[in-house]
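Each reported figure results from applying straightforward, stated rules to the coordinates on display, with no laboratory input. Remember, predicted model here, so these are calculated numbers, not experimental data. Cβ atoms are built from the backbone, for glycine too; each structure is taken alone.
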Structure I
């Protein structure tokens, strides 16, 4: 049996992975994308609010605040339940929204977004720890690199 994902499903999973890196970055990028390229598939749906400029602006502010907060040493790690839950919710949101915008099942899109978020939460948590040990770089420097990667991946996925 061959497993084949549509490009919509691939985007839902990949944006979920961005949510696993930075919970607010993924919906901020997605909302900004829909400001620039509105989707008729979202008109009249529960996700239409993501196409409003005030929402996009608010999400960008929250994404920036999250990036700043990630550099604080006392913040729990991303795989702690209190930190993982927002990433899961964000992955579900972006995955379901991408699917809805493309006329596909928002449930499937949401589930793929969740899987992407959980997988990348764990992957980037352990990658940052390993890179820190291997390079001796401070965690804040690695966090800044991860911020840049999350933004670049998110914008690239939605092109």
Structure II
């Protein structure tokens, strides 16, 4: 099964997949509203606005894996909208580690980051760039979304 075939739950209860975004550069991020890294939402939104028309999309997955997410999808949606003006898709909450890891994260975690870390998600705001064709690049939580290491990969895979 490819990353594009994995079923993803939206906050409204409907189901989607990355297949709808197959030809786009996708930045998958596990987010948490009460995390010290939550200001990265602003940079995620900046990337979304800058590159969306060229074929880029951020897809956020709230996770309470580190006990820093709000209690319901509705509260998360309100936080994202009112605090950061988020326009990218924020899907239903998922587990990113452990026995009940979401299948998407089980696949994404097989990719190593620049330091060679693969496996367990270390913290909120770990980032995975899914490039057209399914190649994945992984970035540590403290690597900001607008870091040149991420932006250069995005720009290299978007049409001019």
Structure III
């Protein structure tokens, strides 16, 4: 695992190793690289893993704070099938759906599962187009790619 200038670091109270293995099972080009017990700190473990080839580090150590929406991971999806697959896998085993393409996995981590072109549609210089997409998006939990594209094109009028 190469050294990154910035690497996401996640602190779990008890389940870093389970979470890393779960995420590696969901995404291609992903794996747990190393689990290192920290003997001077009780049951603390440091877990290095890759998601889509991106290095992550997680730690299990009692006293970690709960995750919240202020930090999330956005997964860009090529089509509805890919979006559905990641959405369903990430909520499996106790996760929860949320509004506007957000979900929380069973470990409490927030994810945004979005179509590849969502940001470009939302930032279109035509304010009417971007407003239609925003309005459609606000009515969805899991994104419907065809409905977002229809809103962008003005087909819902």
On relative contact order in percent (Cα under 8 Å, 6 or more apart), which of the structures labelled I, II, III is highest? I
Which structure, out of I, II, III, was Cα Rg over 2.2 N^0.38 Å, for residues 30-77 alone derived from, given a value of 1.25? II
For the read-out helix-only ellipticity at 222 nm (-39500 (n - 2.57) for each DSSP H run of 4 or more, over all residues; to 500), a value of -9000 was computed from one structure; give its label from I, II, III. III
Thinking of I, II, III, which structure, once distance in nm of label points 7 Å out along Cα→Cβ at positions 54 and 142 is computed, gives back 2.9? II
Among I, II, III, structure where Rg and Dmax of the Cα atoms in Å as derived comes to 17.9, 63: III
Answer label among I, II, III for the case where mean count of other Cβ atoms within 10 Å over residues 14-21, calculated from the coordinates, equals 13.6: II
